[in-house]
Structure I
Amino acid sequence: MDFNTLKKTIEIANGETKADLVFKDANIINVFTNEIIRGDVAVYEGKIVGIGEYSGEKEIDLQGKYLSPSFIDGHVHIESSMVTPSQFAKAILPRGTTTIIADPHEIANVKGIEGIKYILDESENIPLDVYVMLPSCVPSTPFENAGATLYAEDLKKLIDEKRVLGLGEMMNYPGVINRDKDVLNKILMARDKIVDGHGPSIANKELNAYVAAGVSTEHECSSIDEMMNRLRLGMYIHIREGSAAKNLRELIKGVNKDNLRRCIFCTDDKHPEDLLQDGSIDYNIRLAIREGLDPIDCIKMGSLNAAECYGLKGKGAIAPGYFADLVVIDNLEDFNVLQVYKEGKLVGENLKPLFTVENIDNDHMKNTVNIKKITEEDLIIYLEEEKANIIKLLPHSLITKKVERKIAVEDGKFKSNDDILKVAVVERHNKTGNIGLALVEGFGLKNGAIASTVAHDSHNIIVIGDNDKDMILAIKELERVGGGITVISMGNVVDTLPLTIGGLMSEKPLDEVDKKLRSMLEFAYEKLGVNRDIEPFMTLSFIALPVIPDIKITDMGLFDVGEFKFINLSI
C-alpha cells in the first residue's frame, strides 16, 4: 500500500470520502464476537475499510440478507474433482469457497515437481486463491511404482514460492517416529512453515513425538477421542466431509465453545457429483448447523479458524483491513448461498460462476500412459491349487477383507465365475512392464471390464473384468486417450472419460465430466450388473492403495496390509 492509498483508506473509513463499493443494510456476521450487526460494509481497493453507516460510488442494498466472510477449505486434493484448477474454481467459488489449501499429492505421484508447478501455474490467474502444501510422500509407499520420487532437495526448490505454505500431509508417520533421514530432512526443509498431519492411529508418546517433530494439523480423525487427544497437544483439527471419508457428524459432537477455535473444515477428496449436488465448505457448514452447532461458530470454523491456522493475513472475517471476500446468504438455517464476492467483485450468483477461465499450455502434462506391449497372455493367473487369497469388497467402504476361497481352475489357470473377478494393476509411468494380478469378490461385473488411471496413490492403470479380451481392450483404450476411465462390454468400448492431464484431470467443465460419469455409472449398474452397494469407479481406484486394510493389489503384487508384506495369490 502506498501513501496515497493509505491516505484515502483513512478518509473513507472516517466517512469523509465515498467508498468504491458499499454493501447496504446487511446482517453482518462478526466471527470475532459471535454477533450479527445490522449495518453497511464499505470497500476500497478490494478491502474492507469500514463497518457502520457509509455511502459509496456503487451501493448494493442487501435488504437485511446475511453477509458472511467467504469460506476456506483447509485441505483438498483438486485432482479428486477430475477437473483442472480453473474448472474447479468455477464449481466451488459460486458456493462461497474463495480460498483453498491444496495438496497436489496425486499429480505429483504422476509428474513429480512438474505436476506441482502445473497446479501453481494453472491457478495463478483465477479468482480462487489456491495455496499449496508440498507433497511429503511421493511415492506414498515403497510397495508400488509411482511416476516420481521426491526428496527434500527436490521440494526445497519450491518451498519459498509465495503460495506455498509448507509440507503436505505427513502420511509416513512411522518415518517420523523412527527418525527416518529423508522424512526428517523434509520437515527441516519446511523450516518455520506448516506441516500437515496424516496419522490417525498414533497415540500416547508416539503422538507427542509426531507433534514435537513439527506436525501441527490432522484431518484423519474419525473419533472424538482421537480429536481430543490431538487438540490437547495444540493441533488444529480438520473436520472432514468428502466423498469417501465423512467424519463431520461424528466429530462435530465433540466441538464446544472451549475447543472450536482449533477446529476447521476441509473436504479432502470430493468427486464431481458431490461437488455439484452438495457444494464445498458451504456443505460442511450447512451440515454442522443441522447437527446443532451455533451457525456463527460453524462459519468461524469455515473462515477465520482456517485463516489463522495457515497464516492467511486479511482473510476469514469482515473487518477493516480484511479482503472483501464475502458471501451473501438468505438465512442461517438453510444457509443458501446467493452471491459471492472476491475482493469486492461479484464472481458467483445463484450457484453459477460469473467469470471465465483460460486453460494454460498443458501439453507437458499429457501422454502419461507409458506401458509395454500387453496381451491377454500377460493377464493369465496360474494356480497350482483351487484355493486362493481373495480381496473381498465391503459395502460402502474402502476397507477390504482378506478371505480364502475355493476357485475354478482349468489347465492350471484361473477360470472366471460370477462371484470372483480378475483385477490387474499395470505400471504406466516408466514402461517397466510390471503387472500385479489378483482376484476380487463382491464387485459383481459380468460381460465386460472397467479400467482407470485413477488408482491411489501411484495412479497406475487398474482394470477389473470377467474376461481377458475386454480387460486388454480397456487397457489399450486408456493408452489411446492418454488416461481416464473406460467401460468395456463384449469387445466394444461403451464409453470413456478422457482424463488427459496426468491421467487424473479433464479440461472439460465439471458438469460435463459429471454427466459422462453418471452415464457410465448407470451402464455399469444396469448392463454389467455391478453391485449397487459399491461405487465401481471409486472402489476400483482404492483397490490399489496398500495403506488401507486388509488386502490390496499393486503393480508389484498382492499386499497384506496387516502383515505389511506381499503375499502369494495361491494358498
Structure II
Amino acid sequence: MQRRARLVGLWLSGALAAQSPAPPAAAVPPGAVVDAPFTDLRWQSRRLHELGATTATVLYFATIECPIVQRQLPRLGELAREFEPRGVVVLVVNVGPGDGLVDAAGQVATAAPAAVFAKDFDLALARACGVDRTGTAVVLDRDRRLCYRGRVDDQHGYTGARPEASRHDLREALADVLAGRPVALPATEVSGCRITPPAAPAPGPAPTFARDVLPILQRHCQECHRPGGEAPFPLLDEAQAKKHAAMLAEVVAQGRMPPWYGAGARDVFANHRGLAAGERETVARWVEAGLPGGDPADLPPPRPLPTSAWRIGEPDLVVEVKAPVRLPADGTVPYKYFVLPHRFERDTWVEAVEIRPTNARVLHHCNLARVRLGEAFSQDGFVTGYVPGGDPMVMEPGTAVRIPAGSALALQAHYVTTGEPEIDRLRVGFRFPRVVVQKEMQVAIVANQRFEIPPGARAHPVRATRKVPVDAEGIGMFVHMHLRGRDMVVTATAPGGDPERLLVVPNYNFDWQQSYRWAPGSRTFAGGTRFEALAHFDNSAWNPFNPDPAAVVRFGLETTDEMMYLFVFWVAREQALGLHVDPRTGHERPAPDPR
C-alpha cells in the first residue's frame, strides 16, 4: 500500500520535481520531439499527440499571479483564434504549484478562451521543453519537434514596458514553421517568473487517521461518501479510508474532490466546497507515511448523518407519478413527460421542493415546472430540477415559491440505460412554510436556442442575456449544457454601470451539475441589471466526451444535442407580502388575532 500510494501521490511528484527542476534550455535542443504527459481541464491525463493532426502547436507556460502572463494571455487568445483555421493549436500550460486546476482554467476561460488549457502538475511538460520561466512560448511543428523557445514579444520586461512591441518573436517563429522554413530566431530571452517546483511534504510528525484525517473527511467528504449518499463508496471509518487511500491522495491533491467547478475566491458562494492547502497536505503526508491509524482516543465523535431519505427533511406533501417507468437494457431513451396527479385548487406556497427517483442510477436529470392543465411542459414555469451533484430547492425562512391556483406540476425526465432492464417511479416532496412569507422566489432564465456549433470547433462561443425588472436580491445561479459544453462566464451590468463578473465555470461537468448560492442578503442588483452568459462549446476530437466531432450541433433535448441555460434565482428587494401560510396545506390563512 505504501509503495502504491507513493506512485500516485502528487506531493511525491512535487518532491521529485523539486529534486529535478526544469533543465536549462540548452539541455533540450531545437529539434527535440515533445510529447510529455499533462492534465486537461477535465482532469484527464493527456499527451500532445492527442491534439490530432496540427500544422503547429504553441505552448505557453503560465501561472495565475505572474504579471507578465496576465498581460500576455489575451494576446495568446487572439493568436489562438486567428490561427485555428490554419490548423494551429495554442496550449496554455499552468505550472503554478499552488494554482488549483479550476482557478487556473478559469483564468484561461476568461482571458484566452480560444486556447486549450493544460495543467502541468509535476512539470513534466516544462522539463520536456526546457522551460524554467513563465511567459515562455514554445513552438512545435507538425511532428512535435521543438522549433522555437522564448518570449512572445519584446513589449514587457521586468522594470517596464514599451507602448508597442518592436518584435513579435512568437508570431514570426510561427510564420516560419507554417511556411516550412527554419525559424530565423529559434531562441530568445524571456522576462518571466521562475517556475517553482511543487514543495515536498513538510517535515514533522506524520498525521494519523484518528487525529488528523478523519476530521477532514467529516468536514468535506461524508456528506456524499456515506451509505445512501451520491458517492460510490463510504468514507466513514479507517478501514474504508485505507481501502481508497491512494486514490484519495490523488484526487485531493489535484482538487478533483470535493467537487467544485466555480473558479475564484472561496468566500463568494455560501456552498463552496474545497480543502484548504494545509488539509490537502495532511492527507498527502498521511498516505506517504504509510497510513498510520493513531490513538483511538483521538477519534472525533461521528458526524451526524441524515436519517430521512429526503434531503429537505420529511415532506408535508409527497406526490408520485401514476405508474412506474420501465426502461430497456440499452439504447437511447426519449425524454419522458409526466403530470403529477395533484391539482392545486388554491395558491400554494412551498419553501422546499425535492425530486426523488426510486432508482437513482437510471435518472440523469429531471425538471419540474408549473403548467395549466392541458398545457405542455415548458421551461417558462420552471420550479426546480434534479441533476447529478445538484441540491434540492430549499429556501431561506420567509421566502417561498408560489404554485398558482388551478395549476398542475409537470416533470421532464431524462433517463439513461444501464445494460439491464430497469424500473423507476418519480416522487416529488414539498415542505410548506412555517413562518410568515415575505418574498416570492423568481427565476430569470438566460438562454439561447438559436446556435449552430460547427464540426471540430474547439471553443465555439454562444451568448444570451436577460434583465431583472426590479431591484433584486440574488439567491443563486445554476448553469446547464450538455456534453460539448466547456465553460460559461456570467456577468451582470447595472444600468449605466460596468460589467461585473459573477461566475466562471471553466470546466463544466455534465455528470456533476451544482448550484452556486450566495449567502442571504449578500448580493443585490438594481432594476434593469442585465445578466449575460457567454458559453464555449468544444465540438472537437480533443473533447473526450464528444459524441461526434463531425456533426453540426444545434439546440435540442437529447444529450447528443446541446443546450445553453443560465438560471438566476432572485427575490424583489422591496417585496413584503406578509402572508400567513397553513403549514399543513401551504394555503394562505388569516393572520392570527393579536389580542
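Of structures I, II, the largest value of distance in nm of label points 7 Å out along Cα→Cβ at positions 267 and 411 belongs to I.
If distance in nm of label points 7 Å out along Cα→Cβ at positions 259 and 515 computes to 4.6, which of I, II did it come from? Structure of origin is I. Looking at FRET efficiency 1/(1 + (r/R0)^6) of positions 275 and 483 (r between Cβ atoms, R0 = 25 Å, to 0.05), point out which structure of I, II has the largest value. For this comparison of FRET efficiency 1/(1 + (r/R0)^6) of positions 275 and 483 (r between Cβ atoms, R0 = 25 Å, to 0.05), the top structure is I.
Among the shown structures I, II, from which was the value 15.2 of mean count of other Cβ atoms within 10 Å over residues 51-58 calculated?
Label of the originating structure: I.
As an exercise: distance in nm of label points 7 Å out along Cα→Cβ at positions 139 and 555, calculated from one structure in I, II, equals 4.2. Which structure is it? Structure of origin is II.
To test your reading of the models, identify which of I, II gives 32, 24, 12 for semi-axes √(5λ) of the Cα gyration tensor in Å, for residues 291-426 alone when calculated. It was calculated from structure II. Of the structures labelled I, II, one was used to calculate FRET efficiency 1/(1 + (r/R0)^6) of positions 27 and 299 (r between Cβ atoms, R0 = 25 Å, to 0.05), giving 0.00. Name it. The value was obtained from structure II. Could you tell me which structure in I, II was used to calculate Cα extents along the principal axes in Å as 91, 51, 44? It traces back to I.
Matching task: -4500 is the computed value of helix-only ellipticity at 222 nm (-39500 (n - 2.57) for each DSSP H run of 4 or more, over all residues; to 500). Pick the structure from I, II. Corresponding structure: II.
The greatest value of distance in nm of label points 7 Å out along Cα→Cβ at positions 147 and 443 among structures I, II is that of II.
No value in this document is a laboratory result; all are computed from the given coordinates. Nothing here was measured: the structure is a model prediction, and the numbers come from that model. Cβ atoms are built from the backbone, for glycine too; each structure is taken alone.
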